[in-house]
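The structures considered in this document are given below.
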Structure P
Amino acid sequence: MTSSHTHDDIVFLSAEATSDAIRSGDFTATDAVNAYLRRIDAIDGEIKSYITVCREEALGAAADVDEALRRGDDSATNGALFGVPMAIKDQFNTEGILTSNGSRAYADHVPAEDATVVSRLKSAGAILLGKLNLSELAMGGTADPPYGTPHNPWRRGHTPGESSSGSGAALAAHLCAASVGEDTGGSGRGPASYCNAVGLRPTFTRISRHGITPMCWFMDAASPMTKTVEDCARVLGTVSGYDPMDPTTSRRPVPDYRGMLDGDIRGMKIGRMTELCDAPDMHPDVRRATDAVLETLAGLGAEITEVSLPLTEIAGAIFVGIADTEGAGARDGLMRRAPELLDRASRTRLQSASLVPAKVQNRAMKARVLLRLQFEEAFREVDLLVSPTAPYPAPRHDALTAPFESADDVRQRFFFRRSYTGCYPLAGMPAVSIPGGFTEDGLPIGVQVGGAPFAEGTILRAAYAYQEATDWHTQRAPV
């Protein structure tokens, strides 16, 4: 059969379209993998989204996919991600493949087994292209990344987000059909926002954490990151569900998330998060885009109302008070054994967090409970909440690494932006970032849709309805 796609345009397809095209014989899985490998070779030297490219492994897996299709093996070809070339944040264990955690301290770490997320993706027919770059130990703020500084494909010199930097950049540059990052306080949604992608943080316990190197046990979560909402639903459905290797995972049945995307949100009640939508320091283009998203949702039949959650204003400080102290505890052995292997910014942050008094962490934990109660109250009145994913578009790298000049500078750069995404992991609730427009000078803007525990299906239904009413997700970065 003659393909209607050239090898160059295969990489611009969604994961769903890629899988459908392989099944229909439009092109082979080997064609798809080769198309991505050529593009990685051509442009990733500048973008630096990959740490490890699994060239031979990917081509071998693609050959197996093509052979299964030739044989008519329904058990293999029915996988939700059949033939889809994917990449994984290098925080997830991969059997026989380096898992660096973006750190010199893990330069020789080659796991003996896959993380559960990785094994489930493979079982669904996905092909692992490689391991993606990240901030050291998934913390953010790395001063001298050992595997290079990832650049935002929308504008060189700007960050693609942290800590799943490579996951966002690879999607924006079309260097994989879909990816999985990790989101502790916004590390999946933030890069999705900065890179014009879809990034979902699930309900705490929805996805197994077995084989994920921890940053903060209380809030770590795998994050499906994709080009479209449909792809996000497929990846989420694939990796969700109880795992005996992670006894914290929920035993709730996994819905057919893809089947819930009917585009109908008539009568849905959506809350506009007052504190996060009206912050005085927000970029004006982000405010404009968020209001436009709400207007579109209202035009699709949703009922929009104002919702106040006062503690979201300090959610960033609450988050850091919990996550950083937990992270310092988790890295105590490494800090004692080989601190020189860590980036200077990581080392300083861990040392500082280890000095936080117990009473401060205790207050942060109490504030977390109160914040969750505010969310629970809100979701008794509305189905979903909407806010910006970040208060400003992707900043320049040098703006992130510049020395702090004042207490207000610390508040702005360290706490303010974390309130937008940090509030949901503090509450243990799901949220997705979706493409919501662009600034006047062409940088992506993400808008966040959040819901009550295990409301991922409702979140994705609203996100899909908005996606289908707009064309932001179809815009391509200039690479």
Structure Q
Amino acid sequence: MTTNFPVSLDEFMAGVVRRNPGELEFHQAVFEVVQDIFVFIRDKEIYHSAQILRRLAEPDRVISFRVCWEDDGGNIRVQRGYRVQNSNAIGPYKGGLRFHRSVNQSILKFLAFEQTFKNSLTGLPMGGAKGGSDFNPKGKSEREIMRFCQSFMTELYRHIGEDTDVPAGDIGVGAREIGYMFGQYKRISNRYVGVLTGKGVDWGGSLVRTEATGYGLLYFVEEMLKYRNEHLEGKRVVISGAGNVALHAAEKAIALGAQVLTVSDSGGFLHDPVGIDSDKIKWLKACKFLGDGDLASYPTTFAGTAYYAEKRPWAIPCDIALPCATQNEISLDDARTLIANGVSLVAEGANMPTHNDAVHLFRDAKILFGPAKAANAGGVAVSGLEMSQNSQRLYWKEEQLHSLLREVMQDIHSRCLRYGLQDDGHVDYSRGANIAGFKKVADAMLAFGVV
């Protein structure tokens, strides 16, 4: 049989770039996965002839729409909304909605592609999608946010459903925005169903959802260390970000005995040499940072600490680095600095926060590297559990959900081990996660035929 599959990784990527011009984030995400899959399927003709990789790198559909809304001054504003449905091979489309001025088609295609493999790794029946708008909630009034969310859902509602596509929150979309969108969906459809996750607990949401991504990240790190007969106690941890994921990751790291040295915002980073403790975490949570550089007030409350404007925390010596802010925040130079300063484990709390060349450096140096699709899957895992609770019209207790979250992260670690364990005993978690996530989706696609 003559294969239709490109003879080289470069040829495949050239095709992706040609079909998706200018979409740099999407190119990066595809390459990050395909570099490992390419080797895995090289001698597996069934995946070649069915063009599985080509099909996965082409979303099922990309929906783009205009969102018109009126601001408090009576001015008509126009934003662009999106929903990228990448694959529903193993379940309904599932993935967050992001409201941020940086949102564009490339970013959402990268996130939907990555979400497909992340959701596969959880073991739950969820496909991959992502959506959002270039609307920025910062600085907007409550009424403006409500009007925008209602207008956004007036278009989006026709493309989603509890057995079709179940969006969640992401950057700029929390319980408030989910509430406004769910209210509009209910109003339009006259149905009360689990069409969104991240809802308030009193009206269909799940306990533990807020903590899930940050806590899940530390559960995964804990499993990585356990496999090497190590533990978190006493480890120096550097974290970027000061949002939901970062602060809950810090909270859980402290609870497990680690010394958390940094958090950051878009204006710079905070360094606490003696370690951020549980009382300081409470202080950080209470501040509800709203603008760049707000962490700068921390040193006025806690002596011996410092805030470094317009810098990232990766030069602080540490054992573990947890990037929890945004994409591409660890450059090649940052990776070199981390390695020179003794880092032994890096795990991604944000989506694609590490440049590809930095990922390669970590992997080549045998640094334990937990990629986002595995390490930060706790959030979507609990979103999947919220879907189950909605389907059954019940709530699960907090202890049960914490137990299920830990179990999901342990299972993800086991799947990474299956395909990432090397002959010398080192675990290449990127390879393991990419192959494990791919195989489940690919085998389902084969079972369905050419669709």
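The numbers here are math on the coordinates, done by the rules we state, and not lab data. What you see is a predicted model, and the numbers here were worked out from it, not measured in a lab. Cβ atoms are built from the backbone, for glycine too; each structure is taken alone.
Out of P, Q, choose the structure whose coordinates give helix-only ellipticity at 222 nm (-39500 (n - 2.57) for each DSSP H run of 4 or more, over all residues; to 500) equal to -12000 when calculated. This figure was derived from P. Out of P, Q, which one gives 2.0 for distance in nm of label points 7 Å out along Cα→Cβ at positions 100 and 164 as computed from the coordinates? Only structure P yields this read-out. Looking across P, Q, the calculation of distance in nm of label points 7 Å out along Cα→Cβ at positions 244 and 396 that yields 1.8 traces back to Q. When distance in nm of label points 7 Å out along Cα→Cβ at positions 36 and 196 is calculated for each of the structures P, Q, the largest result comes from Q.
Here FRET efficiency 1/(1 + (r/R0)^6) of positions 188 and 276 (r between Cβ atoms, R0 = 25 Å, to 0.05) was derived from just one of the structures P, Q, and that gives 0.05; the source is Q.
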